[in-house]
Structure 1
Amino acid sequence: MNAALLQPLALRGVELPNRIVVSPMCQYSAVDGCATDWHLVHLGQFAISGAGLVIVEATHVERRGRITHACLGLYSDDNEAALARVVAFCRRHGGAKLGIQLSHSGRKGSAHRPWEGRGEALTAQQGAWQTVSASSLPYDDGWPEPAPLDGAGLAEVRDAHAASARRAARLGFDLVELHIAHGYLLHGFLSPLVNNRTDAYGGSLENRLRFPLEVFEAVRAAWPDDRPLGVRVSATDWIDGGWTLDETCEFARQLKVRGCDYLTVSSGGLSLKQKIALGEGHQLPLAAAVRKASGLPTMGVGMLFDPRQVNRAIEDGQCDLAAFARGMLSDPHWAWRAAAALGGDVGYPPQYIRGYRSPWLREQRAGSDGE
């Protein structure tokens with residue numbers, strides 16, 4: 001029998017062939033939100049990689065909700081048509097289930113692409129736009145003040161998420177992940193370091209949960225009932241006075257009763273002042289705590305590399321799925337390596353049979369993570 005990492009997992013009406021997930025990774029290569037040939041190549045390679053699920057990068061529900069001018073969107077008919085081409089290609093050639101992460105950048109938007117000025121906001125001459133947030137607190141020194149969302153703005157953002165979910169359903173995605181992490185708009189409502197509102201959406205934990213939960217409910221209503229809807233959370237801000245693991249656990253319980261199917265448990269991203277003790281698998285204990293508190297399946301993410309370690313995490317109940325970003329960029333056939341190391345199998349295209357089935361190469365893959 002295949003190892004735990006290689007076992008299938010059912011979420012609502014969707015069965016994933018294994019627990020290996022290609023994490024959503026921003027590529028900053030879209031044109032007014034529209035996917036390009038880069039996305040065809042980038043996502044196409046992962047669709048044939050042997051992973052059970054490929055999640056499309058943070059895909060923004062409003063034009064003003066993009067992080068950069070080159071971020072992917074699903075807010076227009078043109079966006080939908082461009083992404084349809086990529087989805088069709090992945091379906092035709094790959095065996096992975098396909099998910100999409102819906103996001104709104106909030107106060108972290110209107111920024112440079114990472115390789116053009118990491119951590120820097122655009123100037124007016126560079127095409128900056130007005131960002132929005134829970135409050136007017138800027139992301140960092142030198143960043144502009146976002147506009148706090150009023151009642152009409154809250155409704156607009158909520159409805160934009162639902163509209164993008166309907167577009168994702170038309171495109172045939174198997175799964176949607178709602179991005180409520182890494183300091184983006186919805187995470188900002190959760191954290192007292194960003195949310196200083198005095199209305200029904202600020203102050204107490206109940207109030208700070210209110211808008212993210214309203215957005216989740218709108219997306220769940222717009223998304224087909226037989227398809228899973230998950231949420232990515234930052235379990236802690238890693239800053240004194242910020243969002244905490246205990247609050248995340250309560251948020252998870254609230255999401256569960258509203259029809260959430262899993263949680264991807266990440267952390268941080270709210271502020272450059274965060275202090276994180278990085279290391280391989282450093283976020284797995286957070287996933288385990290949220291899983292235990294809520295009873296929801298969790299997806300572990302963040303600096304996961306060794307197939308045996310990841311398999312143990314699933315066997316031990318720390319998480320139910322494992323998502324890979326850096327590891328997949330370094331080795332797009334990481335799933336092949338995991339299968340060899342764990343003595344099991346994953347899917348592969350018949351065109352690659354000589355590579356996948358080669359006894360010598362399989363031995364090399366299995367030995368590369370030996371203990």
Structure 2
Amino acid sequence: MQTQDQPQHAPPAQAEPPEHVDVLVIGAGQAGLAVGWHLREQGITSFLLLDAGPEIGHVWCSRWDSLRLFTPAEYDALPGMPFPAPAGTYPTKDDVADYLRGYATAFELPVRLNTRITRLTKTGDTFHANTSTGPITAGQVVIATGPFQTPAVPTLARHLAADVVQLHSADYRNPDQLPDGQVLVVGAGNSGLQIAAELAATRPVTVAVGTRPPMLPQRLLGRDLFWWLTLLGLITKTADSRLARRLQKKGDLVIGTRWRDLARLGIQTRPRLDDIDLTTARFADGSVTTVAAVVWATGFRTDYTWLDIPGAVMDNKVANERGITAVPGLSVVGLPWLHTRGSALLGYVKDDAAWLANHLRDDLEAARTPAPAGDLLV
């Protein structure tokens with residue numbers, strides 16, 4: 001028999017059920033925002049965009065100070081809102097970040113910032129997302145984290161002397177970060193060559209080129225390159241077309257930079273970097289140079305370590321066909337050549353986002369429609 005002096009024990013508290021949405025979009029950059037806009041257009045209201053950054057456009061704000069798009073403003077719009085800059089001008093990275101923030105606000109898109117996904121699993125028809133702000137379940141998940149995730153730095157970097165400053169292009173902001181003296185830029189894509197040209201104004205620069213990329217001028221016959229690409233339909237060629245396959249084999253195009261312009265700036269070009277010994281870089285042709293700093297413009301690796309669903313990731317890629325994976329309810333958007341050359345570009349991702357939103361709407365409607373009753377037995 002319990003006396004008055006004995007403590008009263010309350011029943012254990014029931015755990016709150018996790019938050020649930022019909023569609024969870026992981027990433028609130030241009031691809032995620034475009035998907036969000038199209039979901040609203042489809043009448044889907046139960047969705048949420050997660051982003052690990054402290055503000056919308058954080059990735060753009062974090063790029064180097066002088067970065068400008070090579071697509072003119074008239075080709076940089078997401079669905080429903082023109083880019084607020086005159087046609088023929090080339091927006092800065094801060095212009096893009098401002099545009100993305102304004103876009104999310106104008107359309108009241110449900111974005112949750114400072115929220116990093118740590119694990120995604122699936123049980124039955126339900127996805128379970130562990131995030132830094134709490135668990136979420138969803139019927140559909142869209143991965144919109146983009147192609148630029150983990151900076152890739154060669155193991156050769158370990159051979160540099162401790163007093164040689166080295167940065168990945170993701171961490172480069174301006175020339176003041178680097179000491180006076182010879183700078184080696186490793187990589188000859190758009191980022192590497194633009195950074196090399198900026199540095200060449202104040203110090204000697206060498207660029208190590210593994211494979212010379214194809215180059216196209218910013219303007220042809222008085223028109224911007226993207227005017228021609230759009231007119232000729234090249235930007236919308238599907239990834240499985242013969243021309244697209246040839247373009248993919250050639251690698252990324254360098255736009256608006258020419259080798260003779262780099263030479264005019266005094267930039268030295270060397271073949272592939274083969275070895276480093278403290279402050280000495282050795283190249284594939286046997287030539288050497290002494291370096292005070294190195295900028296690694298060596299690209300990025302994908303990181304899907306949080307994606308814990310069998311069959312979703314193969315060879316560090318989310319296996320898909322036009323964004324639709326083999327895992328029912330799981331899709332991806334915003335990757336290069338996902339469907340066309342423009343699939344990862346600011347002003348062209350809207351086409352993939354529209355197609356994907358239609359697919360999500362159909363899937364959600366099918367899930368809500370009761371299965372037809374079987375024939376009655378007589």
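Just so it is clear, none of the values below were taken in a lab; they were calculated from the coordinates. Bear in mind that the values here come from a model prediction, so they are computed numbers and not experimental data. Cβ atoms are built from the backbone, for glycine too; each structure is taken alone.
Observations
- Test item: helix-only ellipticity at 222 nm (-39500 (n - 2.57) for each DSSP H run of 4 or more, over all residues; to 500) calculated as -6500, pick one of 1, 2: 2
- For relative contact order in percent (Cα under 8 Å, 6 or more apart) computed as 17, the structure of 1, 2 it came from: 1
- Winner on distance in nm of label points 7 Å out along Cα→Cβ at positions 278 and 326 once structures 1, 2 are ranked, highest first: 2
- For 0.95 (FRET efficiency 1/(1 + (r/R0)^6) of positions 62 and 126 (r between Cβ atoms, R0 = 35 Å, to 0.05), calculated) the corresponding structure among 1, 2: 1
- Among 1, 2, which structure scores highest (criterion: distance in nm of label points 7 Å out along Cα→Cβ at positions 38 and 70): 2
- Rg/Rh (Cα atoms, Kirkwood Rh), for residues 182-237 alone - highest-scoring structure of 1, 2: 2
- Entry that produces 59 once percent of Cα pairs over 26 Å apart is calculated, selected from 1, 2: 2
- Label whose coordinates, when distance in nm of label points 7 Å out along Cα→Cβ at positions 78 and 270 is calculated, return 4.3 (choices 1, 2): 2
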